[in-house]
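J.: These notes open a run of structures that come right after.
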Structure 1
Amino acid sequence: MKKLAWFPEALFNSYAQVFFSNNKWFGIILLVLTFVDFYVGIYGLISVTTALFTGYFMGLYEHNIRQGYYGFNSLLVGVGLSIYFQPSLLLLVLVIISGMLTVLLSLSFEGILGKYGLPFLSLPFILVFWILRLATREFESLGLSERGIYVLNELYLLGGKNLVTMYEWWNQIPFHTSLKTYFLSIGAIFFQQNIFSGFFAALGLLIYSRIGFTLSLLGFYIAYLFYVLLGVPFSEVSYSYIGFNYILAAIALGGYFIIPNKSSYLSLLFIIPITAVIGISLQQVFNLFYLPVHSFPFNVTVLLFLYGLKFRVDNRIGLSTIFWQQQSPEKNLYNFLNFQKRFGKGSPFPFYLPFFGEWTVTQGHNGTFTHKDEWSHAWDFEIQDEQGKTYQDAGDFLTDYYCFDKNVLAPADGIVETFVNDTDDNSVGKRNLDKNWGNTLVIKHSEFLFSKLSHLKKGSILPKVGDKVYRGEIIAKAGNSGNSAYPHLHFQLQATPFIGSRTIDYPISDYWMKYEGVETLEAVGNPPLQAKVSTLTPNPQLKKAFSFVIGNQIQWETNTGEKVAWEVKRDYLLNTYLECTKTASKAFYKLDEGILHFIHFVGDRKSLLCQFYLAAYKISFGYSNKLQLKDSFPVNMVFHPNKIFLQDIIAPFYRYLKGEYLLSYPDKARGLGQQTIVLNGKVIKSAFGKEMEHAEFLFQIGASGLQRFQFKNKHFQTQAKCIES
């Protein structure tokens, strides 16, 4: 039985995936609704079960099977065939065959469309359904179903008078004609042509996703108004299986494959009419072959639109595609906003400060002197003493300047593109305008991404063109060559490989900064003029405590005597995470040389691992005296789902809830003299800028690593002792 533990999750997700969900309760609701017509329910169940076991015995990736990716298309084929044909042994055989065939086609479409980063949607269902509809014209013993004609008779046989009465009661509710059509359209996704099924499917959609529900209404009513403007009878939608195309297209492009926001909602004003035109025209074509169009218009529109977005050179229309699919528009939105806030925009390749120790920004972006126009996004760095001076003695000689002859480091891994190494250093106060950049090194880090370091000391550049350099490697020394009156280091990022190329606005990652008397640790950003910055030296105890090694186990004993074990793992996408062996919860993290970031959690929100995820959300291995780290959580990770119902509805336009993270370090001078380091922090929930509640946590780190962890809020208090790591 343990080998089949994946099956219930995969089954329910196969139903929920029709609406792009992996919510098991939503899947259960949809599964039950298919049994409003018993034969639709049973054949759909047989088809999806066949598909799941086909994937299992083929040895497909279990995660994808559990998510229902290979089951939902087979489900649609099964319920579709059971609507069109009378129950029989032959139909059962066809349903089983179709379940297997749909999996094979899903894999084929996944391979073809996956190369372009596109989903296969319900294309396997459409193709298999058309194949079987054409093939069954030769199957004389396969009778067409008349259940749609004698609905009440069928219902009476299935559930007696009570079921018939309930069915008629639902149909007699005085909904507006358009709203009835909306419910019929949602029910039609599972070939259920009754208001009862559509109403509860819509209710399930609302429970699963408030954004998805509002998008379904928006997409449907845009189509409704478009039909009215065209003078096309909307009654066609009521009596066919095409109305759901507008609902699915709106959910897919308004909030599932694209981050929901004002732009995604406005884009539906032209996406839905395009879907309608495609649907109306395709209906005419497929009528010639007596084939239904089904969800083909939805597939065509979504794939064309997503493919078109891949050719953008900027995001001026404000549509951002998903980089980590959370199977929920709300989660996608909250995680996207959080990622942007934590790690900045346009910085998938991190750059670090190109020097040791503490330096000062003496000219930043849009600087006073030379950082203007095409060269506005650059930094000049110098070393200052406590009085703010950049030199000792009178400052008459280059060697008087603190930064002169100091090591310059590679800001990231790359290959040397070009360099100049033979320009003389200027005397103090003199400039060489003929060789503006002086001794310069350009490093290629990826396509259209280069770093340039200028005004270097003559003859100090160590690597040659074509040499591989690594982040933190000594590559040159700071000098005073070119258009430089006083020793300093010029640093910029650029999209082309030439000395003199225009700069690009690209941030620096993971640096300590003291600005206007406030110390912070920046995950990503552009240090301003007069900011003191440095890359902190990791504390060995902190680094050992939080540098998780793949394959290791971390074991805890709580104050209640419970033993908890976590495994450090990496999945096939190279995501690293901690997994609780008891609850199967997972906390995903990103580990750099000097900092730990937790980026996602799935599983039991009451588990010790979830508390650890919240407390260790951001840990710097290096710190200055009484440093305080601040960060922010995705709203859905700190608030109970019941507390964010309204926030979910308006989240694409306005967010009033916040989850904030605060970590306080000890006085470094005292801490270095002790064998233990204690970190304290808070998780703060607020609404409209006012604190609602908070949780407090504590880490105790000794010479051997993590020793103790404590987490408490107004509901509970947990203390845990690390017994193995």
Structure 2
Amino acid sequence: MKLTRARLIKGTIAATASVAVMMLMAVAGFITFDRYYPPPMPNEVELSGEVIDADGKLLRAFATREGRWRLKTSARDINPEFIKLLITYEDQRFWTHPGIDIRALLRASAQLVSNGRIVSGGSTLTMQLARLLEPRKRRSLGSKLFQIVRALQLERRLSKAEILDYYLMLAPYGGNIEGVRAASLAYFGKEPKGLNLAQSALLVALPQSPERRRPDRFAKAAEKARNTVLERIAKAGVIAKGEVSRAARERVSNSRHALPQYAPHLARRMVQEYPGQPRLAVTLKRPLQRMMENIAQNAANRLDKNISIALILADAKTGNILAEVGSPDYLDAARSGWVDMTRAIRSPGSTLKPFIYGLAFEEGLLRPETLIKDAPANFAGYRPQNFDMQYQGEVSVRQALQMSLNVPAISVLEAVGPARLMAKFRQAGVQPSIPRTDRPGLAIGLGGIGISLKDLVQLYAALANGGQAIALRDTPSTTGDGVKPAILLNSVAAWHVSDILSGTPPPNSSRAKGIAYKTGTSYGYRDAWSVGYDGRYVLGVWVGRADNGPVPGITGRTTAAPILFEAFTKTGLAREPLAEAPTGALRLENSQLPVTLQRFESDVFALKSVKLPEDPPQIVYPPTSARVELQKTSSGALSPLVLKLQDGRPPFRWLANGKPLPSRSRRRIATWVPDGSGFSTLTVIDAGGRAASVDVFIKVLD
């Protein structure tokens, strides 16, 4: 008896020792295998590229190189109810097991033996992730053991939260759809944060047999699998039975939604500029982008099939582009829809006229109620004509800009100088296109220059922003909001321009919306423009052909402006009033203006009435004994003093305190930058040697 007991103890010890040795060998083998054969990691899997809006909403996704929709996903992006259903149905002890669930494996094995078929799986979510990372064509005991080893390896390298996130991102959902987020967007047209109970149950069921249960092909099978999940959930008591019953009655739709495809031109440009980055953020707002794309498409449907449309909506205060439409349809071959017309260089027509007058306001040459001639004129061989071939005679500057008269605009441009206007544009961060061999001429005032819609909107944004120009951007700033804006016009000049444009009558059938706007039509009816703004937002519209072909009949007022007003109406953005008049900005009648500002005389008109050589030159501004205050610009330079004269015979030579100014000129307007505060004597000498002088006191303001 004692011998038998001793043998039993000895045998038990030997067996225990054998088991211990086997376990040690297994552990040693696992460690060796783990060291030399590490598992593929989920972060090595290629993801679909994403372009997201300012609020993190998906604007556009790009399939992987193998053509799969596989979007970055985490548990934070998904309705918590879905996570609860998934864990309850697939892996109840997920948060506690080491990668394998022994109890679940033993249960599955017993069911297989007793039923002769697989009743329930014993795979954990970690094992399923291992299978997704290294797919096996055949299911066998060997492949299952391999999954177990890989699951243990993954658990050593990843946290439970990471394993769950990767499963949610890689689980198969039929066809080329992988991951809960892509499946939610494809089958329900929504982000997984908004899944309801029925939808969550369906997405829990699909990965077990994704091809046979695809709702877009096999809706009945999908519904049956979903209800199986709901039944088990009800038994587990995770969800109230009443909610489960309602979810089971919900019909499974057999439709499949396209993933969001907004802002295709911007999205393509972003992917090309930042290759390899799975998620790219832009400043656009998806609701506004969707609205603008619909407006562009509907407007295009009313036009000829080869006419394209582009729009840009921006925030003048921040410089953020909120929506941009490069064409009505990216895939429309008739319209060359793939061409981004927001960045194309085109002739701006009359849309630059406000800046011509704004510069003249800034230099003190005129005011909105100054009278100016609209009559045939010859500017050294350049003879501009009005759009309707009619002339209005003498009109106010306000009327000239609102009616977009050509001759007055060119008269003023001659006075301020085309080069000075171009310098203003460059100062505002805009580089208009002109041939390298050409110097800026008077034709730039009527569209003889190249500019993009984006740059044109940037110029108008400065008007909405009180003359301060901020570079427009469609990607979030990485330098913060401390970028100092450039000065396009001083606040008084910008206000006068906005005050005039806000009084421009709206196009036919459009209701006034409290915006300032301007239209333009390029030579040959190739481009129709309209740009408008309120106190915060600026919107630009371009209409034309992408191939630069003429479109007889299109104009800024009749074609582009109605789209502008419709878009402003439908944005839903709260209208902000135009800026209030700054100090020094007054609405004055013509009779209230100084004599020198009551009427603007260009040389091309003045020479017809000047009596030569009887009348000597007279300096009309500044008047003698005047006290003139000059301010410094943002760069610290002193603003120039505008000098005006009448009569006399050109060319003229100006002298300041006996020193001649740089060059002689036939113009009756000149500028002079004094050295500082104090009394100065200004003298002009005409071609006949006759002179006139005035004494003025200059006060430089800090």
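A short reminder: the numbers here are calculations on the coordinates, not readings from a lab. None of the values given here were measured: they were computed from a predicted structure. Cβ atoms are built from the backbone, for glycine too; each structure is taken alone.
J.: One of 1, 2 was used to compute FRET efficiency 1/(1 + (r/R0)^6) of positions 342 and 462 (r between Cβ atoms, R0 = 30 Å, to 0.05), and the result was 0.30. Which label is that? Provide the component values of the computation, followed by the final result.
T.: Numbers: 1: 0.30; 2: 0.95.
Of the structures listed, the value fits 1.
J.: Moving on to the next point. On distance in nm of label points 7 Å out along Cα→Cβ at positions 446 and 558, which of the structures labelled 1, 2 is highest? Before the final figure, lay out the partial values.
T.: On the way: 1: 4.1; 2: 2.0.
Top value of distance in nm of label points 7 Å out along Cα→Cβ at positions 446 and 558 goes to structure 1.
J.: Tell me which structure, out of 1, 2, gives 2.3 once distance in nm of label points 7 Å out along Cα→Cβ at positions 382 and 542 is calculated.
T.: On the way: 1: 3.0; 2: 2.3.
Checking each candidate, the match is 2.
J.: Hey, another quick one. Among the shown structures 1, 2, from which was the value 2.8 of distance in nm of label points 7 Å out along Cα→Cβ at positions 230 and 310 calculated?
T.: Working: 1: 2.8; 2: 5.1.
Label of the source structure: 1.
J.: Have a look at 1, 2 and say which one yields 73, 40, 38 for Cα extents along the principal axes in Å, for residues 422-645 alone, as calculated.
T.: On the way: 1: 73, 40, 38; 2: 60, 45, 41.
Among 1, 2, the structure yielding 73, 40, 38 for Cα extents along the principal axes in Å, for residues 422-645 alone is 1.
J.: On to the next question. Using Cα extents along the principal axes in Å as the calculated read-out, with 103, 64, 48 as its value, let me know the right label among 1, 2.
T.: Working: 1: 103, 64, 48; 2: 150, 52, 46.
It traces back to 1.
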